Structure I
Amino acid sequence: MISLHEGKGARTKRSRDRALLLHLELTGAQPRVWRRLLVRESMWLSRFHEAIQVAFDWFDYQTHSFQFDDLRYGNPLQREDLMVEDDRDVTLATVDLEHRQRGVYQYHFGPGWQVELRLEGIQPLGKGKVYPVCVGGERAAPPEDCGGLEAFHDMLACIQEPHTELGREWLEWLGPEYDPAVCNVEGINKGLRKIGR
């Protein structure tokens, strides 16, 4: 059931909150595209979804889901072949990443993106520290509207040849700020600070 009040349904009692260090890697991307986020264990999955969107410079135009073993959360959906529970009532603590170690985030079912989530560490919350925060990353993420993984790889090849018609078209579409080799951690953290408020 969808809660009218985000995050009211699955409140769990925990004696302390901790910070999770999570490695997020875009599945199948060559060269590798990854981010490292430090998040509160008490973070709602719906907020974590927002953090992933910011970290990969996507715009939340499409459906999404998280999968942890046989558990699936995201945009609520119930079909014969698929059941996705509402992610607004579930925290990272609830899915117990400490014991699962990993999960998968899917964005846009179809020619979309899959991000592998891996727990790298657990630490006490830093005094006065704002969460979530990006503490590392490599390369720019693919634009979400570029057509999926195969099209992303084609795009990377085309922009290496800016004198060709396809190269010019891609570069014009991407704009002058897009540099596939750069992960703008500072820009990501600027966006993440809005989520943390």
Structure II
Amino acid sequence: MLELLTGSGLALSAGLNAFIPMLSIGLLARFTTVVDLPANWEWLTNSWVLVMLGVLLLFEVVADKIPAVDHLNDIVQTLVRPTAGGIVFAAGAGSTTPAITDPEKFFTSGAVVPFVIGVVLALTTHVAKAGTRSVVNLSTAGIGAPVVSTVEDISALTMTVLAILVPVLVVVFMLILVGLGFWVWRRRRVRVRRSLLA
């Protein structure tokens, strides 16, 4: 069960920012004993891969905070984020972490299944993120983009850390994010209704 939570947390965070969970597990596996990646995912610890992920993360963080550019970035990321979600789900759920000591049980169903689960989770988060971002950009004339993007990056990093260290808290964090999203949506809906009545 913890394998599923670890993989889910990593995949969901990849839907917000593809490179935070990939770079995190690559760095942790390379420089610490916190994450021990399965053999077929050890390429994430390669120096060139880590440098590339770092550059892509920097680009993603900057591009996602500029109105209009963030929309183009979301279009490009429609392929990247789900793929990253599949990779980190499969790699994370199959890794030995402080919470997971026997990942082999999760993979008895086949190697493709974890990847597909990660793709679906990351795509779901990505679609919600892109839709929310469009509403924020329209309602704030783009001023809210950097703020929302920063919250998304912090959420992705938090979810990644929780998924690796305390996977059970991934469920709590997801519930908080869903509740917060519902509150923002409802608040926005009330404002629209009031402006139509005025």
Open item on the list: On relative contact order in percent (Cα under 8 Å, 6 or more apart), which of the structures labelled I, II is highest?
Closed with: II
Task: Entry that produces -26500 once helix-only ellipticity at 222 nm (-39500 (n - 2.57) for each DSSP H run of 4 or more, over all residues; to 500) is calculated, selected from I, II - done: II
Task: Structure (I, II) behind the derived value 0.30 of FRET efficiency 1/(1 + (r/R0)^6) of positions 78 and 126 (r between Cβ atoms, R0 = 35 Å, to 0.05) - done: I
- [ ] Please state which of the structures I, II yields 2.1 when distance in nm of label points 7 Å out along Cα→Cβ at positions 22 and 142 is computed from it.
- [x] I
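All of the numbers you see were taken from the coordinates with simple rules; none came from a lab. The structure presented is a predicted model; accordingly, all values stated were derived computationally and were not measured. Cβ atoms are built from the backbone, for glycine too; each structure is taken alone.
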